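S.K.: Several structures are given next for inspection.
Values quoted throughout were computed directly from the atomic coordinates according to the rules given, and no laboratory measurement underlies them. Every value quoted in this text rests on a predicted model; they were computed, and no experiment measured them. Cβ atoms are built from the backbone, for glycine too; each structure is taken alone.
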Structure 1
Amino acid sequence: MYYCFPGGRFKALTLSYDDGKKQDRKLVEIFNKFGIKATFNLNAGLLGQDDRISLKEVAELYQGHEVAAHTYSHPTIARCPHDQIVQQIIEDRKILEDLVGYPVRGLAYPNGSYTPEIKKLLPYCGIDYARIVRNSSDFSLPTDFYEWKATCHHNYNLLKLAEQFLSFYKKQYLYLMYVWGHSYEFDNDNNWDLIEEFCRMVGNQPDIWYATNIEIVDYIKALQNLKFSANGEFVYNPSSIDVWISVDDKIVKVEGGKITRF
């Protein structure tokens, strides 16, 4: 038996972009064109200032994607008192949730700043995962959702890694490509063609699951929460999320809240 991504797929793609600058408008348009889903990490206290998007456009702009926290005002939190860190996250969540209408459960560490002690605070702040800023250059699933390292920043071997990702064919593994960055960097570096070429390469592929960060988290947790019978003849899915597994090379959908027999 093997775990699968939705529909029996074994490859997934997710992206994460920070700060909510005006260039997100163009980036979202590109993602939508190629059927790609992303997570956008926003500082509620800075929205509407300078070149950032306004609060009133958040819900519509990011519809179909995920809005996650990036703290209220983007401090380097490893230097902050813990009570201030909690306030930064909770205030960010409150405002963003009022805008989008769903619980904001993800975080990108501002300035990549975090400590083991900060990681321990996050579950009590309603945060289910947090992304760091380093590149892994691999496609494995995270072992620690509170120290989630992406495959690459978009300026780090993006197209080469995309080619590698597309070439995978061994279905006994699950592969996740995770790209992060800031949309304003495409203006600064004059390389919008890079992300468009990437999306053209990897978008609208039938064997890839396109998901937001929180969808990845929820799905993996639902897989890990499956309850298999001792004789391997059936499984109970206590989650509300449908999941897929491979049983003797046959793809099986395990519906949420039900027992599925093989």
Structure 2
Amino acid sequence: MTTTTAGVGTSAIAQAAARLLAAQEQSVPCRPVRDLIGSNDITAAYAVQRQIVDHFVTQGRRVAGRKIGLTSPAVQKQLGVDQPDFGVLFDDMNCPPGSPIDMERLLQPKVEAEIAFVLSSDIDVAVTAQSVRHYVECAAGALEIVDSRIERWDITLGDTVADNGSSGLYAVGDVVMVADLPDLTEVTMSLTENGEAVSQGVGSACLGSPWEALAWLANTCRAVGARLTAGEVVLSGALGPMVAVQPGSTYTATISGIGVIESTFTTGAQQ
């Protein structure tokens, strides 16, 4: 039997990818994949993720960037994990602000506010939170709509990594050029649902700083041969707890010194 470097068989990798792909294509959440790849086998989990991403690329979807997940201690506590992960963003996940988001595109979505970066050049060397700024063109407030293909969000680290970092959709607000950015460690975030506060946070909740999160991603991707490239969008991770999306609701994130980003979730009949 062929195995990955971590010892999980390639057959199990393929079965896990097939289970998650079927859940997405059939719009029916599936049972966790840890019975196939384990709960904490990161090598196996990313192997599943790569199979899923490769499948979508062969279908014609275009990679638009990456997302960092599990950067906030609050979110880690919610999901019972203790380290960040990453997933791939496709261009058709981008939802322009002001355009309603159809709930029928999603299974069991949650929303979180964060800072998005747009890269100005490839990152092909090791970077720090300070040096990574030289590779960034601009930043913006963003709403990430995370979505799990796994029923009831019953996930371990291995499950969410395999499931492309629980990627769903995202919306990015007006950009701020790097030279005009405030201290991202000190920014504050407020997320409201129909005007009522549902989540709050600060920049330091994101691995100490969104810059630290970006440097972690760049170094991690480079180590596995999947470097970040110019023009990619990077969602740097939640600034506060994620919130379950309610159909018909409007979510507005206000990030100090960055701006406001808002999205409304509807069903097909409401649009």
Structure 3
Amino acid sequence: MTSSATVQSGLFSVPLEILEELFLNLPPEEVVCTCRLVCRQWKEVADSEYLWRERCRRERYHLRDVSRTPKDWRLFYFLCKKRRNLLKNPRAEDQFQDWQILETGYDKWKVEDVRVPHPDERVQKNFVTACQMCKKSQLIDLEREGYNPEFMDHFQPDIKISDWYDPQWENSSHYEICVELLNQNKEPVHTFAPKAVFAWVDNSAKWNQMTHVFQNYGPGVRYIRFTHGGRDASYWGDVSGIRITDSCVEICPSVETQ
């Protein structure tokens, strides 16, 4: 806690600890956009490391590694608060709503219940590819999601992606993913496109996770295009390919939270 000095503003004065507690109980946007403009002393309190570190503590935004502390606790707080999956319908709960089907194969995409338990028990459905190549995609407009161009260019927060896939155990299968950071003209400026994963026949089928973090990608990122899919690797008719679910794209602090 900072010292118990008195903060003066205009015709009234407020003990510092009371002002800090008041700011801690106001909406954070109001503290930044309104309170810090009242006077110099209020600005100092609104910008203080203590205030935002304490908000993180109270709202349980914990550091994954306590030896690595954020350079800017206010930025860390807002990134934690806004952090969410920017992909819509990632778990097939609404069939194919919000997804653009790029390729569908002869037998087409399907939605089924998960056949083996997912690490997250809330995941109960998955997308299933056909024997021929199936691909689907989503385009994320970062400004529409609340990350304006000035913020993205100045802070360049980490962009974390993940995807879960389950190979079929009856036959070998193929999985692929491509995530692109796009500029204003929707042209790729950075791309994550690892080699396709070929999963051979294995009776001990389990969920596998693909992850990647974009860092220090430079200014100009305005959209994210997430594309994934797969097929049966042997082209057998009436045989499904890969199962996919719980896809995720997050804007998150560079100092990871729990």
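S.K.: When distance in nm of label points 7 Å out along Cα→Cβ at positions 128 and 152 is calculated, the result is 4.7; to which of the structures 1, 2, 3 does this value belong?
M.R.: Details: 1: 2.9; 2: 4.7; 3: 3.7.
Source structure for this number: 2.
S.K.: Now a separate question. For distance in nm of label points 7 Å out along Cα→Cβ at positions 176 and 224, which of the structures 1, 2, 3 scores highest?
M.R.: Numbers: 1: 0.9; 2: 3.0; 3: 2.2.
Ranking 1, 2, 3 on distance in nm of label points 7 Å out along Cα→Cβ at positions 176 and 224, first place is 2.
S.K.: Further question: Quick check: 7, 29, 34, 22, 7, 1, 0 is what I get for P(r) over Cα pairs in 10 Å bins from 0, in percent, calculated from one of 1, 2, 3. Which structure matches?
M.R.: Numbers: 1: 7, 29, 34, 22, 7, 1, 0; 2: 7, 32, 38, 20, 4, 0; 3: 7, 25, 26, 20, 12, 7, 3, 1, 0.
This figure was derived from 1.
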